[in-house]
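What follows are several structures.
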Structure P
Amino acid sequence: MMMVKAVLFDLGDTLIDERVDDAEPLDQMRLHARPNARRVLEELSSRFSLALVTDTETSREPAVRRALARLGLERFFDAVVTSQDLGLSKPDPAIFHEAVRRLGVLPKQAVMVGNDPDRDVVGASRAGLRTILVTNSRYYDPSRRTTARIAPTLAEVPGLVMALAAVDEREERTP
């Protein structure tokens with residue numbers, strides 16, 4: 001059975017305005033949460049385990065957690081997985097596998113939410129996760145096909161996750 005138990009999020013251009021941490025770590029930068037980020041995380045964290053899966057140039061987990069704490073978002077995450085800590089980056093399925101391992105769930109029990117069709121959607125799909133693509137991003141190309149569910153903005157993500165969970169529950173009850 002595929003019951004949704006966890007939601008993984010990308011950071012840049014999904015939960016916060018995109019920033020590159022090549023010159024300084026994220027916790028030293030001026031960051032801005034995307035509209036509805038706190039409300040979405042609050043709503044989903046009441047029902048699912050949450051993880052952050054982010055490609056970073058210099059920032060390791062403690063710096064990312066400090067940056068999230070300044071935005072009031074850190075408390076929602078049960079796991080933070082950075083490319084700096086693992087030595088590999090999205091779309092490598094191993095980064096998604098590490099996140100679900102830390103949450104204690106199977107890949108098929110997790111949904112990845114991101115803005116990049118290649119790094120977030122393809123990578124997570126290869127790792128066995130279901131995916132949601134947030135399309136109010138410069139990476140979105142409407143002419144490109146995707147297997148992901150589409151969220152025009154972050155605000156639509158909880159509804160899509162709940163819909164996946166509802167389908168799982170119906171399938172579980174069907175003999």
Structure Q
Amino acid sequence: MKKSVLFLLVCLACTPESQPVNQSAISWEGEEILVGEINLEGLAQAPYEDWYSSFYNDYNIDMAALEGLDDRFYDVDMLVFLGTWCSDSQMQIPQFVRIIRYLGYDLDRMTMIALERDENRVMSSPQRQEEGLDITHVPTFIFYEDGKELGRIIEFPEVSLEADLVRIINQ
């Protein structure tokens with residue numbers, strides 16, 4: 001009995017839900033980075049807050065590009081891969097969050113995974129959430145409806161974050 005209880009406790013401690021959020025690490029280049037699942041509170045802390053708040057506050061939403069966004073947007077789940085070490089992520093994550101907040105999107109439907117990059121430019125997270133998803137560049141925004149992928153924005157938008165969002169959701 002004691003062994004089975006101990007086994008259960010060990011298993012529960014190893015579940016993804018028990019993994020720390022906003023886990024920091026030191027990159028191979030000696031820079032403090034976030035790894036694994038993160039949230040906006042993590043990005044609001046030093047050393048990330050400077051670039052996050054700057055790009056968030058300075059971004060002007062293209063409201064005209066958002067016209068006609070289908071209401072099913074509010075039922076879409078998002079999986080976002082980023083690197084706190086990546087200049088594209090540093091710019092686009094705050095801008096994207098500003099857009100979806102403006103739209104009234106439920107941020108609990110968005111999961112953000114911060115990847116580290118090794119000296120060979122291979123990106124990974126401690127829990128390997130990126131495996132099987134063909135994540136080659138960050139940021140990568142993946143949009144899901146009822147578990148089915150609708151589309152992605154990879155590294156940078158084709159037109160703009162707003163226009164690409166509308167195109168993916170309305171297709």
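Bear in mind that the values in this text are calculations on the coordinates, not laboratory data. Not measured: the values here are computed from a predicted model. Cβ atoms are built from the backbone, for glycine too; each structure is taken alone.
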Test item: FRET efficiency 1/(1 + (r/R0)^6) of positions 95 and 143 (r between Cβ atoms, R0 = 30 Å, to 0.05) calculated as 0.60, pick one of P, Q: P
When Rg/Rh (Cα atoms, Kirkwood Rh), for residues 31-110 alone is computed for each of P, Q, the largest belongs to: Q
12.0 is what came out when mean projected area of the Cα convex hull in nm² was calculated for one structure; which of P, Q is it? Q
Comparison of P, Q - label where FRET efficiency 1/(1 + (r/R0)^6) of positions 23 and 79 (r between Cβ atoms, R0 = 25 Å, to 0.05) is highest: Q
The value 17.2 for mean count of other Cβ atoms within 10 Å over residues 39-46 was derived from one model only; which of P, Q is it? P
